[in-house]
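Take a look at the structures below.
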Structure 1
Amino acid sequence: MVNQTDELEFESKTQRKHYAHSMVDLAHKLTEMKHSLLIELPINEQIINAIVESKKITSHIARKRHFQYLGKLLLKDNHEEIVDAIESKEKEKEAGLLRQPLINLWLEKTLEDMEIINELYPTHDNADIQTLRQLARSASKESANSKKNRRKLFEHLRMMDLQHALPMI
């Protein structure tokens, strides 16, 4: 007999199935992620090995069983932390996409007039600004069909924006 003060939480079979399906969905999401992003997540080695192994499986039924196994491993591990880490990565990506037009504007203005870089001295490190000047010079000299230095300049501007937001032009 159970006392009324004891709180027992009963889950229906349907709720347990939905929870199991959400773990399998998380497993699918993890296998679709780039390896560089997976390393940054709080995942143990056993799960990483299972994710790598899942990419080798080609049989439909075997993949289904393997994802159920991966879901079970996630359930035993810290799946809440993994979900939180994935959500924070997605928010960072969305924030980066929102900042991309500003970074592109800085790129174009920098290529037009390198004096605009002087506006960054109060907020950014001198070494970053010096590297930015060198990249801007290289990008302005390169030919129209080569975009390598322009891409490096964009990446450096994005890195500077992540450290401290670039001011509006």
Structure 2
Amino acid sequence: MGKIFTNLDTAIQNHLRMIRESSGLPDDDDSLELLARGWREKESAFIEQVGTMGMEAADEATDLRRGFLALTQSGSLVAVGPDNNGARRAVYVSIDRRRDVPARAESEDARISGEVAKGKEIIFDKGPVKQSSAVYLLALLPSALALTDQNEKLDEATLALTKEFQAVDETRFDEV
């Protein structure tokens, strides 16, 4: 087994195994290492984008006035805007070559059920998806930003990360 894969959290390793199965990659350790390298590149891109956008790393998102961006253990992105009279703009993006989730889903009237915290799934009563995989990294927008500005920043961050994640996947899958 490769060094990058074995150094990932067990939950991420399990997700990468599922992704390998659903992606059509060969059922071997090289495929897992390939996915692990890509996952680490996505993690670095997420951290860099969060810093560029002036977002704050957090363990949980409890202030409804603040939008957030999450990187899940499976490598998906979830961007949720601030509360607007009980509804939130939400975008879910899965970049991996998975066949079991939508590539992109959006909702202008999303409603989250329960807490949003690292290590927990984001569950939507109404939203772009029913639930995400567990949150690995979570970043909050400054509460001083107006609602429209927060949604614009989240759209900008999601677009930039989507492009970067797609480039990582294209490079990694070209190696197979």
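Values quoted throughout were computed directly from the atomic coordinates according to the rules given, and no laboratory measurement underlies them. Owing to the predicted nature of the structure, the values given are computational and were not obtained by experimental measurement. Cβ atoms are built from the backbone, for glycine too; each structure is taken alone.
With relative contact order in percent (Cα under 8 Å, 6 or more apart) coming out at 19, pick the structure among 1, 2 it was computed from. Present the calculation step by step, with values, prior to reporting the outcome.
On the way: 1: 19; 2: 24.
Answer by label: 1.
When you work out distance in nm of label points 7 Å out along Cα→Cβ at positions 75 and 91 for each of the structures 1, 2, which one comes out largest?
Largest calculated value belongs to 1.
Which of 1, 2 yields -23500 for helix-only ellipticity at 222 nm (-39500 (n - 2.57) for each DSSP H run of 4 or more, over all residues; to 500), as computed? Numbers along the way, then the final one.
Numbers: 1: -23500; 2: -13500.
Derived from the structure labelled 1.
Starting from the value 2, 10, 14, 14, 11, 10, 8, 8, 8, 8, 5, 2, 0: which structure in 1, 2 was P(r) over Cα pairs in 5 Å bins from 0, in percent, for residues 35-130 alone calculated from?
Values: 1: 2, 10, 14, 14, 11, 10, 8, 8, 8, 8, 5, 2, 0; 2: 3, 12, 23, 26, 20, 11, 4, 0, 0.
Only one of 1, 2 returns 2, 10, 14, 14, 11, 10, 8, 8, 8, 8, 5, 2, 0 for P(r) over Cα pairs in 5 Å bins from 0, in percent, for residues 35-130 alone, namely 1.
Looking just at Cα Rg over 2.2 N^0.38 Å, which of the labels 1, 2 belongs to the structure with the highest value? Write down the numbers at each step before the final one.
Numbers: 1: 1.57; 2: 1.01.
Looking at the calculated values, the largest one is 1.
Using mean projected area of the Cα convex hull in nm², for residues 27-66 alone, single out the structure from 1, 2 with the greatest value. Numbers along the way, then the final one.
Details: 1: 2.7; 2: 4.2.
Looking at the calculated values, the largest one is 2.
One of 1, 2 was used to compute distance in nm of label points 7 Å out along Cα→Cβ at positions 11 and 123, and the answer was 4.7. Which one was it?
Numbers: 1: 4.7; 2: 1.5.
It traces back to 1.
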